[in-house]
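Alright, structures below, take your time with them.
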Structure I
Amino acid sequence: MLSLLRPRTGALRLGRASQRLSSMITETELLKLLAEVESFRVARTRSVDKTDKFAQAICAFANDMAGSGLPGYLLIGADDQTGAPIGLRVTDQLLQNLTSLAANGNILPAPALIAHRMTLSSGLGEIAVVEVQPSNPPPVRYKGQAWIRRGPAKGIANESEEKILIERRTAAARSFDAQPCVGASLSDLALDLFTSTYRPQAIDARTIAENNRPIENQLASLRFFALGRNVPTYAGLILFAKDLLDWLPNAYVQFVHFNGTDMSADPLAEKRFQGDLPSVIRDLNAFVSLITSTRPERGSSL
């Protein structure tokens, strides 16, 4: 039986992704954002209960009209005009309300965001920081409307702007294996598998000898690495991951010998093949050769 390849939805997979997102910005970076004027990546507000305003800002950041590929920041607890902290105390309830905006069904497709509390060391209070990642399949809509930021101001996308977002969605459409695996890194790949096994068969020796590009660029040229996110693609993990089950928990092949003609019978033997795809194929070939008997061929010209 071949198990389906599905991204992990459990604690480990989400834990690694959340760990990367939760690094967010430092206090120094936050103070810089507060001191500067609002932009297509930054929105500030004194309000703590204007759900519509928060959701519109999140939707606009997710649409990333500027095409920067960078996260947007909603900063709650600062003056809208000057950016000065207002001495807010960020409650757990406020953070829960902010994170729920991505999952209540009003913003579709649901954006990737994380909210956390930043306590200012200067004693000026706290800021609720919401980091919103650009959406891979724009346009993102809040209650059916596609919100965007045109510099420091937000608004509903007009027909031409929405067309740009739709074209971007079409251009970004990728098969599962070509999508970036957010949370993974170059260190999760066994690079010797790529350089000594795959690369010599995929690229001629002369090109390899003349290639002085970084290993990330070499992987990206074969769609095994997403340079924009600086993470491997799922194809790169399937072929070269040190521990593939860490990212795709069902990525293995299982052989079961049943005591009967269907899968309801009692199993007599079981063997699982897991690891990077080249190793799995090699082990499968050896196993199949071992358990299958060779029958003599008929003496025929065919």
Structure II
Amino acid sequence: MRDVNNGWVLRYTHANGASMFFIVIYIHIARGLYYGSYASPRALVWILGVVILILMMATAFMGYVLPWGQMSFWGATVITNLFSAFPLIGDKIVTLLWGGFSVDNSTLNRFFSLHYLLPFLIAGSVILHIAVLHQDGSNNPLGISSASDKISFFPYFVLKDTLSFIAFLAFFAFFVFFFPNALGHSDNYIEGNSLVTPAHIVPEWYFLPSYAILRSIPNKLIGVLALFASLLVLLVLPFNNTSKIRSSVYRPIHQVFFWFLIFDFILLGYIGQSNPETPYIEIGQIASVYYFFYFCLGGN
């Protein structure tokens, strides 16, 4: 920011780039859910996509700790402490993550190394994701087999995707140049202090739905398991899908469940940044139940 010419562009592009990444991924997942992209024969494509999502969330969490502001420090403290809920091995996992007996310089060095290395795993997973996708071809809104008829990638999809890319790039630039700090938390510009706890600890916006599920359960261990389950439950869809029709275009009842899920996800995000008090706790519990209901039953 201060020692490099135009360093603010690099930093704000990187910081806001994480949010842009998650916006695109969440839209991509929603599209996959709506059009049934998880159904056979593309189950492996979906599973690899979920692996990419988990790696992305881990990378984003490590990166959020690096500024070492109040939210970074206390976010790291809260999230790493969750592993202590596991019996027998929990405390050892926490000590391993911290590199000591508290969140300190050793933790920062470990998270910096992981934040640098995990993107290589993401890149490898993306290559596998695309390679497996090419085996059976892309899904389509009609849900019909792509083996029957194909549209050439150039020029049709190249021009279509270029237009989308330019439009999204303008959206991205709007935040970088005009509202670079809008997606962050103001408390994170205060240097991390282990003696001063923020009034309200919240993660970045893309973690809020999962954080709401964690907070909606009073039992710490069950809450942690629910947090991990909120991601792993996506892996269930290819195996419990019983619908013979792939796309929601021809499944009006499923469309209702799907749009309720989108509303539910946004609601969980709102609950995640609200104070843990009545009625937010109860609303979060109901929203969490519906979230798991959709993937275990409603997805069919």
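Coordinate-derived values only; no laboratory data. Bear in mind the structure is a predicted one, so any value in this text is a computation, not a measurement. Cβ atoms are built from the backbone, for glycine too; each structure is taken alone.
Using the calculated result 3.0 for distance in nm of label points 7 Å out along Cα→Cβ at positions 122 and 194, pick out the matching structure from I, II.
II
Compare relative contact order in percent (Cα under 8 Å, 6 or more apart) across structures I, II and report the one with the greatest value.
If we compare relative contact order in percent (Cα under 8 Å, 6 or more apart) over I, II, the biggest value is for II.
When distance in nm of label points 7 Å out along Cα→Cβ at positions 50 and 98 is calculated, the result is 1.6; to which of the structures I, II does this value belong?
Going label by label, the one that fits is I.
With distance in nm of label points 7 Å out along Cα→Cβ at positions 34 and 130 as the yardstick, tell me which of I, II scores highest.
II
Determine which structure produced the value 20.7, 65 for Rg and Dmax of the Cα atoms in Å, calculated from the coordinates; the candidates are I, II.
Source structure for this number: II.
I have -9000 for helix-only ellipticity at 222 nm (-39500 (n - 2.57) for each DSSP H run of 4 or more, over all residues; to 500), calculated from one of the structures I, II. Which structure is it?
I
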